[in-house]
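Structures are listed in the sections that come next.
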Structure 1
Amino acid sequence: MPLSKRQTLTQYLIEQRRRFPDASGDLNALILDVALACKAIARAVACGELADMFACFTAPAGATNVQGEVQQRLDVISNQMFVRTTEWSGRLAGMASEEMDDPYQIPECHTRGRYLLAFDPLDGSSNIDVNVSVGSIFSILRAPVPGAAVGVEDFLQPGMRQVAAGYAIYGPATLLVLSVGNGVAGFTLDPSLGEFKLTHPDMRIPADTREFAINTSNRRFWEPPVRRYVDECLAGSAGSRGKDFNMRWIASLVAEAHRILMRGGVFLYPRDTRDPAKPGRLRLLYEANPIGMLIEQAGGRASTGRQAILSVEPTGLHQRIGFVFGSRHEVERIEQYHHEPTGRVSETPLFAERSLFRE
């Protein structure tokens, strides 16, 4: 291995492909195209306010995406980088993105392939202005009809059908975290070579943890099982759990997932009562499913709070869903609370199960 004992991403993918002697190599090549897009986005993110250097990419001021969210300039830049680096290769039948209302059709001048790519080009982009880590998330599925034009229904596959998933995180270092169905591996971008190098060969999530992440400002909208769980964590060693917990909240899904893959924890963005039309806040196809695959491949658990996230049958391209993931035993506890009969849960933590009146 040139210059280093660490595998490059290309070498790792070749080694993984050897498990399938009849494989064409198209999946490897597609992942390398996605990695190239992530390198380009990492460079743009690192430029910050200097990103005007990417003037060939345009983002109308005040434009919104299909979810009604205001698009940042780097959202559009990142989306176009994904499209431009993957559409030409003949490996994709089509794409879906948070930033595009409808599936993206591969232009007729390019050959259509056997895979579908769903992605969030720049997760956490609202954090750009305060220099907090952001990232890109991607999911790869098989196209039901290789080579054909795609429709929404082609992407509506449960997460268990993903053939690969991953994210790039743009922080102090740029990392690509990937699963091709054989565990989870992390690759750090070596800027001197422009190569992703294998630095985290077998990422595993401990089954137990003392860290949880949730936006507590939404407590008034939570369902009783979520309030019960969080109140027990906040009660610490004096409460029914008998141990102290730390709370974390970054408001960037990629950053939250990366922390949990590195050291454990549990993340909750649960279903709530704010808007009956939106039973959750995160998108199933290009956020929850790819992160869910990584978490499960690393020995954790990914759930809606009621069922495994990867078993959910999608109903829409931009479908939102409640999402809970992380250390297996904590996620299973949250699921247990959702399946138990609903009892009295006070709006005031003082009078929850851990209170002065607990027997």
Structure 2
Amino acid sequence: MSGKIKFAVVGCGHIGKRHAEMIQRHADTELLAVCDIRSAKETGGDAFGVPFYNDVDAMLAEVPAIEVVNICTPNGLHAPISLKALEARKHVVCEKPMALTKASCEAVLYKALQVHRTVFGVMQNRYSPPSQWIKGVVDQGLLGEVFMVQVNCYWNRDHRYYKPGSWKGTADLDGGTLFTQFSHFIDILYWLFGDITDIQGKFADFAHKDLTAFEDSGIVNFRFRNGGMGCINYSTAVWDKNLESSLTVIGSKGSVKIGGQYMDQVEHCHIEGYTMPKLDPTNPANDYGAYKGSANNHGYIIDNVVDTLKGRTTLTTNALEGLKVVEIIERIYQKRDEQPV
């Protein structure tokens, strides 16, 4: 592609606005339209000075110059809107999760291959300096044989987040805690150590019985196909504010722990013959007022889309990786659904 790459954003919530802002700030991109089923006044979608649509099909038909569609809708709409965009021969940038089922991901992947377009997954935690650092450590084999990996995600999501009438907390549009809150950390786990098997788990709904259609907490253990074992301990029942998101790795030649509220600090590094380098500071978390999310790295996502489409690099998160994260969550939730919560 030559010249500015032309984008549209579907979904004008917090993340959709972040995408639109990053597009308008970038020297090599142009925002042509935004879309949401709610009104421009209600969403603030008229603040970007571009045409506002309530219908994706109308936007795609009336603004043919769009080259990339950024999908920032509720989770359950990611796959159907991706398919609409791909059918119109647009590249897709899809917020996590790529879909709520492996089958839906496969349909998107098939269509992308059929029309020769690219689907970019939004897994912005890969850009955090601690994530980049641990990826290098693991890929270089500095930890030796990996014995154990533990991921802890303890966040607050209460009535301030799950508001009446919202898509959040619903089975069809939200899908579950692992899809909406913690898929970023399952992505990091898969990115570093590969696929998992022999999944076991216990699940509970401690504090959200009147707020959501699914569990708020789980303890999941498994084995890696590449060797070693791991666990994910997660909850959105933490009182008042987030507690931590952490990754601990025990290997034959060392151990590391990345902690903090958003897996943004290296808390421990003890590796044979290795000196810990000084890392760049991590971007602050996305701040939504009453609650906070993962690191604000969406600018890097737009950079990667531009550089990939202009042939300068490869995409950070491809559609197959997005599918694998969804498949892992789906397999974990099969264990949840086998037992009462």
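Here, each number is a calculation from the coordinates, and none is a lab measurement. On a predicted model such as this, the values are computed, not experimentally measured, just so you know. Cβ atoms are built from the backbone, for glycine too; each structure is taken alone.
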FRET efficiency 1/(1 + (r/R0)^6) of positions 79 and 255 (r between Cβ atoms, R0 = 41 Å, to 0.05) gets 1.00 when computed on, of labels 1, 2, structure 1
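Rank structures 1, 2 by relative contact order in percent (Cα under 8 Å, 6 or more apart) and report only the one at the top, that is, the highest. Let's see the in-between values first.
Working: 1: 15; 2: 19.
When relative contact order in percent (Cα under 8 Å, 6 or more apart) is calculated for 1, 2, structure 2 comes out on top.
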